[in-house]
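I've put the structures underneath this note.
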Structure 1
Amino acid sequence: MTDSITWQDVTARRLARHRLDRPAPPGELPGVVGAMCGAHAQVMSAAELSVGLRTLGTTRTDVRDALWEDRTLVKAFGPRGTVHLLPTTELPLWTGALAAVPTPSSSMPQRARMDAAQTDAVVAAVADAVRDVEPPTIDELSEAVIARLGDWAADLVVPGFTGMWPRWRQALHTAGHRGAMCFGPNKGRKVTYTSPDRWLPGFRPAPAEEALAEVVRHYLHAYGPATSQQFAQWLSAPRRWAAELFTSLGDELRPVDVEGSPAWQLAADAGVEQPYVEHELRLMPYFDAYVVGSHPREQVFPGPAGERALSSGQAGTVQVMTIGGTAAGIWHQKRSGRKVELRVEAFTALDKRRLDELETQAQRVGEILEAKPVLTLGAVEAGKHL
């Protein structure tokens, strides 16, 4: 028998599990980040906002302390090969799973590609280069890897942001997914890389089969009900492989009908109801986990939100204002010293209650970023973050 629930039920469940309905108490950063399936951290201030909005009283300093001092969070390559903050205790899970996700054929010219043996050699060289040393920058890591592997690794064949990168760089994400390295503290404005052992002594990736099944459970707990195709998009994995992975969980998953749309949920979630209330307005940062992982897009980004806040179906390239978990506007921020200017464009008229909520949310953004917020309403013309 297929369960039936409404989109309102789905939204209420997701908001609760993302702690967007009621922020978590202070000190629960790892649990909150784990419930999100990681916080996107390509833009570090966005990760700080994502975590801060879900926890009471958290500032960017608290997030940085959890990452670099307490080491309860770790910065690593996560889903889709993008930089994420993850709970340190879950690093074996994520590396075990992500290393097992099939990768598409390289789009590089044949002469520039690496074979499996070369990729394995790069991963081993990276692991050796970051072990028991001061965390190197990318240039320092490159020198160390090339010194270990020889001239073939140095061939400038990989297109980069400012020219061509050496051949070995195309396996950098693979090294991260296999647990050969994670990110270390910045040196000035330059990122560094280090060994996961510094965060989790004795670190080893979890067995692939167990890890993949657990990632499906994590995903459906945070974003379900969902289809295997939506999971594939979230993980940047082949659709057929994702469908087979869902099937492998057997009775742990149950079919559910969401107002005519078939999907899957965890069997443990069948019959679970989360009361939907008039949730407050939220200012979601770039690539926030909730907006990136939630489907279908037409439900989360209705009407003009789909046109203004999505890029070919991709969410996160524009910061969105949500009301009750649905995109209802876009916003932009510009920092200047101790001030942060917030400009919000609403897609619907905001009554006094919503305007008060917007002011409260702007103040909270300022607290998290440790800056004085200056809020204005009007058209947002800033480009998308690619």
Structure 2
Amino acid sequence: MNMLKRFMVVLAVCGVCQSAYGLEFQAVGNGALGVGGAGVARTSGAMAPYWNPAGLAFADKTVSVSVAGGVGLMPGKKLTEDLSTVSDAYNAWNKNKTSSSAELSLISSINGISNTDNLLATADGAVGIQIKHFGLGVFGTFEGGATPTITPISTSLPLPNESTLKTDLAQSRVNPRGILLLEAPLSYGHDLDLGDYGHLGLGLTLKYLYGETTSATQSIYNSSSDSILSSSDLTKQLSKNRSGKSNFGIDLGALWKPGKMVPVPLSVGLVGKNLNAPSFTDKSGNKIPVDPQVRAGIAISPLTWLDLTGDIDVIKNTTVVSGLRSQQLGGGAEFKPVSSLKLRVGGYTDLAQSTGAVTAGFSVGIPWIYIDIDGAYGLGSVKYDGKSYPSEAKVEFSLNFAY
């Protein structure tokens, strides 16, 4: 429970990037997280306005509604471990301020922080509605992170006295930043009959966007509490710096089903999101564009009880963390042992960062009402607020109605 609370603190108020955002393609609803975050070629219902509006061309229900939400935290890239190491070293020096070895250890822990180390957190919430070949709803995604700005401390003798050392520590900072993007889409999917070449779905989404950014800078050393900034303290003051603006976005999608050309059901999809690069202005007057995203996907059903699917980001996405890019490759399998149960397994990797996670999930219910629960678990471990946690953790839930 304490970890969940810390997740929500980080997710609620992380800050703003000063150049550009390219929010990651989050696995919103539809059981996508359980199959490695893949949904471009397998989504035709209420979540299609988010994943690929072309899926609406093949909607198999007259009406469907999905309510989804999820959170994720990536304390990897060492920033949380950095702060934990500095805090331990500071406490050891604070107990014996005459020890030169303790002071050197503290200075080394600060100097050992790389300006490329970071923390990344995500969250989403959505209500999607599909009516025949139209889709609408409200989809919200959040991405927040933090990077350090380190001022090295000299290890030359004589070492700094207590007052000077604390002043030097205060020169190093952590810069949380983030963006909340709400989109209200109106989507349509049209089915083109290609004869012997199957069917091609084409989709268009026009959407109202509201983007809210926040920013802050915090010293690693807090003189008022005489302590080192902890991982869970990164975002406490950021709610004072929010700035919200409106804009509009354009998404285009395609989904090809080859039909009799392939002996088993097959779908190949491509979607481009925010193709007009909508921009927002932060509280300091900086223009912040949201970069376009392009993702391809494939889904195949070799057996009536087995679906295989995969997605890849065609281009690298910039992220809220300055200098950090993301290019996800993921996929998995969905098993349907009985009509009321689906089981999912998969995984994904970030080609730009060499990180990844295993995923799993399930759906349970009757055809017109069912729930999806999915999760992802990083293969590494990292310290967060002094305790060890997986290098990545995500959970996603959705409640679905179809008629």
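Given a value of 2.5 for distance in nm of label points 7 Å out along Cα→Cβ at positions 102 and 214, point me to the structure among 1, 2 it was derived from. Each step should come with its number before you reach the end.
Details: 1: 2.5; 2: 3.6.
It must be structure 1, since only it matches.
Given a value of 0.90 for FRET efficiency 1/(1 + (r/R0)^6) of positions 46 and 254 (r between Cβ atoms, R0 = 30 Å, to 0.05), calculated from one of 1, 2, which structure does it belong to? Numbers along the way, then the final one.
On the way: 1: 0.30; 2: 0.90.
Label of the source structure: 2.
With relative contact order in percent (Cα under 8 Å, 6 or more apart) coming out at 18, pick the structure among 1, 2 it was computed from.
Values: 1: 18; 2: 23.
Among 1, 2, the structure yielding 18 for relative contact order in percent (Cα under 8 Å, 6 or more apart) is 1.
Of the structures 1, 2, report the one carrying the highest value of FRET efficiency 1/(1 + (r/R0)^6) of positions 30 and 358 (r between Cβ atoms, R0 = 30 Å, to 0.05). Provide the component values of the computation, followed by the final result.
Details: 1: 0.50; 2: 0.95.
The maximum falls on structure 2.
Out of 1, 2, choose the structure whose coordinates give P(r) over Cα pairs in 20 Å bins from 0, in percent equal to 27, 51, 18, 4, 0 when calculated.
Values: 1: 27, 57, 16, 0; 2: 27, 51, 18, 4, 0.
Working through the options, I get structure 2.
If helix-only ellipticity at 222 nm (-39500 (n - 2.57) for each DSSP H run of 4 or more, over all residues; to 500) computes to -4000, which of 1, 2 did it come from? Show your work: numbers first, answer last.
On the way: 1: -10500; 2: -4000.
Answer for the origin of the read-out: 2.
In terms of FRET efficiency 1/(1 + (r/R0)^6) of positions 142 and 246 (r between Cβ atoms, R0 = 35 Å, to 0.05), which of structures 1, 2 is highest?
Working: 1: 0.35; 2: 1.00.
Sorting by FRET efficiency 1/(1 + (r/R0)^6) of positions 142 and 246 (r between Cβ atoms, R0 = 35 Å, to 0.05) in descending order puts 2 first.
FYI, it's all coordinate maths here, none of it is from the lab. Remember, predicted model here, so these are calculated numbers, not experimental data. Cβ atoms are built from the backbone, for glycine too; each structure is taken alone.
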